[in-house]
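Given below, in the form of structure tokens, are the structures.
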Structure 1
Amino acid sequence: MGAPRRMETPMESLPLTKAFTLIEPGPVILVTTNDGRKDNVMTLTWSMVLDFAASFAITTGPWNHSFAALCETRECVLSIPTVDLIDTAVGIGTCSGCDTDKFAKFGLTRAKGERVRAPLIKECLANIECRVVDLIERHNIIVLEGVAAWFDSARKEQRLIHAVGDGTFIVDGRTIDRKAMMRSKLPDGL
């Protein structure tokens, strides 16, 4: 047996350090916390749904001011902004809550949650109140369980923002409905 043959391909080589930009994990989210003294909000682009129930995972760590509040209070709100809030989401991600009141700086309206102390963001399309159920330190993953969810169906703009990871973003486009095709394969209730 000789060495494996390399197939000729019209594709270009991509540096492995850029491979993560090919698999976008989900929409840009704003994560709110309250440490018992003040509210904070941070932008995250690494999140995922864990199953058909309200289980989620986010990636963050001690480099983010909100991380200590997440670990201490074990609660937060995942707020989902739309494309009209892209500059707000990027701005929030480029300053620190240790010296900035991001709600005031970016003109965000706090709304009281039902189950957690962290505020909802009224300008966002949706908000999910969550409790921390696990912290996987090796990978800086925080596992969350949703305890209440809110959606603004009257909001005209509903397109979500997706971060590519290199300073560029993709915006949701046309919706393609295949519910009937998948209905027999989805769990009840979906």
Structure 2
Amino acid sequence: MKTVMIDMDNVLTDGVFKEYIEEFYKIEIDLNEIKDYAYVQKLTKKDSKQFWEFVQDKNFYLEAPLFQDCYEVLEKLNSKYDLYIVTSYLWNEEIDVSGHNLKNKYYYLKERLPFIGPEKYIFTTNKSLMNFDIRIDDRLNNLSGATTKLLFTAWHNKDLSKEELKKKNTIRVNSWKEIEDILL
């Protein structure tokens, strides 16, 4: 049975991190205007200690829905593949307050995807340490090593060219239905 690595943030759900940034900084963020993944790190560097204290006890996933068709497609994939949810819970800017985020991610996955058991959750910051046949992620550098690489379109990767993806032997997917068409 082939193994599949599935990222959580920007692949299963968006969470509400953007809303917390907007609330704390009293700004509005248009993700269509942002092209750099490091934007959030750059923004939160200002008043970093205060910002991370503000979010440390917040649950980014409590109200976050799964993306459209995600549940149904994952349920189908689960009968054909060995699925693993591989996600980071650490906030590199403030690692010491990340524990709450781990708990929130764990319970979100357990509640929203009950057919994927907790033994299939992997919390790490270095996805390259593991081997998977298929990788689904929103970050191009997290797809290395797989025979099938699916880049899930997100605000920070939408400008990657078809040529760049072709060089990396990567298929862009815009929805869970597209993933279903490719893998099933």
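Each value in this text was obtained by applying a stated rule to the coordinates, not by laboratory testing. This is a predicted model, so every value here is computed, not measured. Cβ atoms are built from the backbone, for glycine too; each structure is taken alone.
Structural remarks
- Among 1, 2, structure where relative contact order in percent (Cα under 8 Å, 6 or more apart) as derived comes to 29: 2
- Taking distance in nm of label points 7 Å out along Cα→Cβ at positions 57 and 153 as the criterion, the top-ranked structure out of 1, 2 is 2, with the highest value.
- Sorting 1, 2 by mean projected area of the Cα convex hull in nm², for residues 41-104 alone from high to low puts 2 first, with the largest value.
- Read-out P(r) over Cα pairs in 5 Å bins from 0, in percent, computed value 1, 7, 16, 20, 21, 16, 11, 6, 1, 0, structure in 1, 2: 2
- Parent structure of the calculated result 39, 30, 28, given that Cα extents along the principal axes in Å, for residues 17-128 alone is the read-out and 1, 2 the choices: 1
- Test item: helix-only ellipticity at 222 nm (-39500 (n - 2.57) for each DSSP H run of 4 or more, over all residues; to 500) calculated as -3000, pick one of 1, 2: 1
- Which entry (1, 2) yields the derived value 6, 18, 28, 30, 14, 4, 0 for P(r) over Cα pairs in 5 Å bins from 0, in percent, for residues 73-112 alone: 1
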